[in-house]
Structure formats: structure tokens, C-alpha cells
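Each structure below is given as C-alpha cells.
FYI, it's all coordinate maths here, none of it is from the lab. If you're wondering where the values come from, they're calculated on a predicted model, not measured in any experiment. Cβ atoms are built from the backbone, for glycine too; each structure is taken alone.
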Structure P
Amino acid sequence: MGDTGTVPSLITSPANPRVKALPALRRRRTREEQGRTLIEGYEELRLALDAGIVPLTLFYCPALMGQQALADDLPGRVGALGTELVELSRPAFEKAAYREGPDGFLAVVDSSPLGRRCADLTPLLGDAPLLLVCQGVEKPGNLGAILRTADAAGVTAVVAADPVTDWGNPNTVRASKGTVFSVPVASDPTEVTLAWLEEHRIPLLAATPSTDQLHTDVDLTGPVAIAVGTEKQGLTEELMAAATHRVRIPMVGRADSLNVATSAAILLYEAVRQRG
């Protein structure tokens, strides 16, 4: 590792209190109390760094790093930011890691960028915002997959309405490949979300099988918020009643719904297509 100005410390024992404390951040209550969350993985950390995130502490294990990570000297890059560096032995890192087959990177970061409300997104709206509203989506893996699509599609922001899980859930961070830090996200009750959209005159498009209008039949070139719900419950009556447009994705098979992340991808990329 190059001259970073930060001298790494070394922990070899899996019983070290700092190592044993890291799994506590998998619990939402602990994350909220400490205002911190975890980023695990080389790719996830690299993208978070590119988005401007400066970790508080980086725990790393050279024995688990791949050749690309070793060549990139990611600890050196992070250390140059003033981040505390802690090298872990393989047994200690595997004790702290929460994913199978860890690749030697586990960062503790400030989770405040993930705690926005709708009102905090107002300066980002511009003339024709493309927003995604995820109502009651409970699976971190689905939220993460949605964020990867949102990042690729250039979405203005993603709002979790009546969120069941938090944006800082390490499994959401992992499933998003770190894009939870590159896409502006917010959380609010459905009522607050709808009031905010109405205040800024942003039409709401709701996905539902109970309509004849296809998702390709609506003009998505202007300001729009696309709403998706869970596979089991769909969108609530409150949100459906507030929708400017109700659309369905054509389905010819036996299943009556798509995975929420798949639905979000289809709808967002229709907007991308129309915006050309």
C-alpha cells in the first residue's frame, strides 16, 4: 500500500471487540442509533467512493482480495481520504463479514445520505424529473435491484413510500452494488409522498393489472413519478386513487404478476425509450 497518511492498525483475533461489534450494524435499530451502515465488497465500495462517500473506517483483508483489488490498492485510495484503516486477518474478517465468499472489504459509513425525505429531493427535480416510488417493498434484494436499474436509467430519485426496510440495510446496499449511494433516495409515508408530488405538479403513474391501458400508451416524456408495489399486495387504494394514469404491463402467461424489480425496470425503460 502506498503512502496514504493513514497508518493501518492490525487485528488478528476474531474475538476482538471491534470485530464482534460489526455484525450489530446488520440490525436496523443499531444502524439508526449509530447513524451508520456497512458496505461490503470491492465493487460496492468502489462505486460508493465514486459517488463521493468517505468511509469512517475500512476493514480489509489482503488474503481475501482478488488480483484487481490488489492492483487497484483500494485501501490506499481510501486511506488518502483520511479514513481509519484496519487490516484484519482472514479469520477475523470472516467473523465480521455477512456475505458468503467475502472479497476482503468491509467499510463503515455515515448513513445520513440515505435518510432523506421527499422535501430534500426538491432541489433535484428540474423541468422533467423521472421519479420512482416504491410502496411497501419489503425485500432488501428487490430494493437493491430496483436501484441498479434506476442508476442505469438515469432516474432523478427513488422514494420508498411506507418503507418496510431502510435504505441502509446492508443487503440493500449489497444488492444495489453500491448504487444506493449514487441514486438520490428518500423515505416518507405515502400521504406525505403524494402531497409532495401534488405540490410540484408531478403526474403519478401506477402499475396495476386492473386496467386496459398499456404502459406504452402514456406519454412519459414530461415530469412523472412511476409507482410500483409489492407482488402480494400491489399498490394501496390511497395511492391508486391519487394516480393520474393507471397502466398495465402486458402478460400472456399464467402468472398474474411480475417481480417488482422487473416491473420497475420495464416501466422505467419505457420512459427512457420515449425520452430518446
Structure Q
Amino acid sequence: MTTDEHARFMRANQANWDARTPVHLASRFYGLDGDLDPERWFAAFEWADLGDLAGRNVLHLQCHLGTETLALARRGARAVGLDFSEASVAAATDIAARADVAVEYVRANVYDAVEALGGRQFDVVYTGKGALCYLPDLDRWADTVARLLCPGGRLSLVEFHPLLNSLGPKPAPGEGPELLLRHDYLGGGGPVHRDATHTYTDGPAVEGATDSYEWMHGTSEVINALVGAGLTIRRLTESDELPWPRWSRMVRTESGWWRLPEPRIPLLYGVLATR
């Protein structure tokens, strides 16, 4: 697949995320209508990988509404959020202002982040939970991350496990069992086209651009891309918990997150890498 084709699919995704933003702002999913608690989106192992953020320059790639970016800033980071959706960046800026938290937001495609940020480098780059699937070229992404990190800087990546992605969207009534392999685990097969009229949140249908394209990336593809960019892998973590109940049979744990009673399978993974 050519770079032009990748760009076309990413433009479609950008339009879709612009259209998703008002739906997500009105959703209960992010807790924007009550006491904003962005730390609930972080697992304990994420904070361990991130380390002490006080006074650190931290970049959150593909930040969407910036809820996690707020949590990073509240821990003392000089936080910057970057996203390709103009609507998302505008919403994130407003959310941060209402929360009285200092965060800088930049609108740019992640592949253009180095130029968009004026060549700045960061102590920590954070990205996670549903970001990599919207990127067609992980080698290019990893090279971008390496250029964004200062010497000794760390990448904290937390993503949905490829096994979770393989199980596919929650089926509608009558479409079969919930736990059923529906998609490839390994990537390389080109983009998967999805109808994003309804997204992962509650609320009304998305109006306008509803085409969405995702790329499946296995864990080896992610790890090898980072190693190829010159980063050193420090830790790989797999977790059987999610921050919301993806399936009706999931049970709440002591952490406040959710897991399947059986079978216990990885649903989330984290990578700590350093430059």
C-alpha cells in the first residue's frame, strides 16, 4: 500500500474523529459531566513505568479529549497533548481550562509531530489505549518517537492487546457468542474498514463522516519497530484488566477495573522503552 493511500485513509479517520468529538463530549464515558477523575484511566503499572513526573516535559501523542493528559499534568508534568483532530484539540483545550490545569495542545498528525513541535524533545512520551490501530506505519511512528525523546528519555506505551482486537466488536444480539475470534491477531493485512456511526461510548449516532480505518499490529511488530528505531525495551507488561466492562460477564476487581472471570487472557499490555 502506498503512502498516498495511507494518507487518504488517515484523512478519513481525521474527519471521523472530528465528527466523534461532540458525541464523546456528551457521553458519560469520560465523566466530563461530574467530578473529573482522569487518573481512573491509568493502571498501577503505568504509573510505575512513567515514574516521577514532577518538572518533567511530557508529550501525550494522539490525546483526543486530553483526559489522560490532565492526569499527567496534575502529577507535576509540563504536559503537551497532540492530536490530528481539530475538534478534539479545541475540546481538550476547553476541558483543561475548565479544570484549571495548564496543558498545551497541538494539532498535528503524529507523523508530523517533530516538525509541529518545533524540534522539541521530551523526557517522557506517553501514548495509549486505542492509538496505534490508527497508524498504518509503525516503523515511521517509532522513528518519530525516538526523535521526540531526549537522550535517556522514556516511552510509556499502553495499548489494547492484539488478542482483544482479534475478538472484535461486541456482537449484536443474535450474532453469536461474545468471545469469538473475528479478526487477525497479526498485522500486515491492510486496513480494516469500520462503520463508526456508533463508537465505544454511549450517546447518539455520529453525524457526517462515519468511515474509519484501523490497522492490526501484533506485539512483535510494535516491539521490533521500537528496537529498529534504536530504543531499548526495559519492560513488557500484560494485564487481564480493562478500565471499563467490555463484556457483560466481566467482574470488577479491587483496582476498580474489570476482568473476565474465565478464561483469563491478556486484554491490555504496556511497553517501557528508553532512548
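Points worth noting:
- FRET efficiency 1/(1 + (r/R0)^6) of positions 72 and 216 (r between Cβ atoms, R0 = 25 Å, to 0.05) from the coordinates reads 0.35; which among P, Q: Q
- Source structure (of P, Q) for mean count of other Cβ atoms within 10 Å over residues 104-111, computed value 18.5: Q
- Given 1, 6, 12, 17, 20, 20, 15, 8, 2, 0, 0 for P(r) over Cα pairs in 5 Å bins from 0, in percent, calculated: source structure among P, Q: Q
- Structures compared: P, Q; top value of distance in nm of label points 7 Å out along Cα→Cβ at positions 152 and 184, i.e. the largest, recorded for Q.
- Set P, Q, criterion FRET efficiency 1/(1 + (r/R0)^6) of positions 80 and 120 (r between Cβ atoms, R0 = 30 Å, to 0.05): the highest-scoring structure is Q.
- Comparison of P, Q - label where distance in nm of label points 7 Å out along Cα→Cβ at positions 32 and 264 is highest: Q
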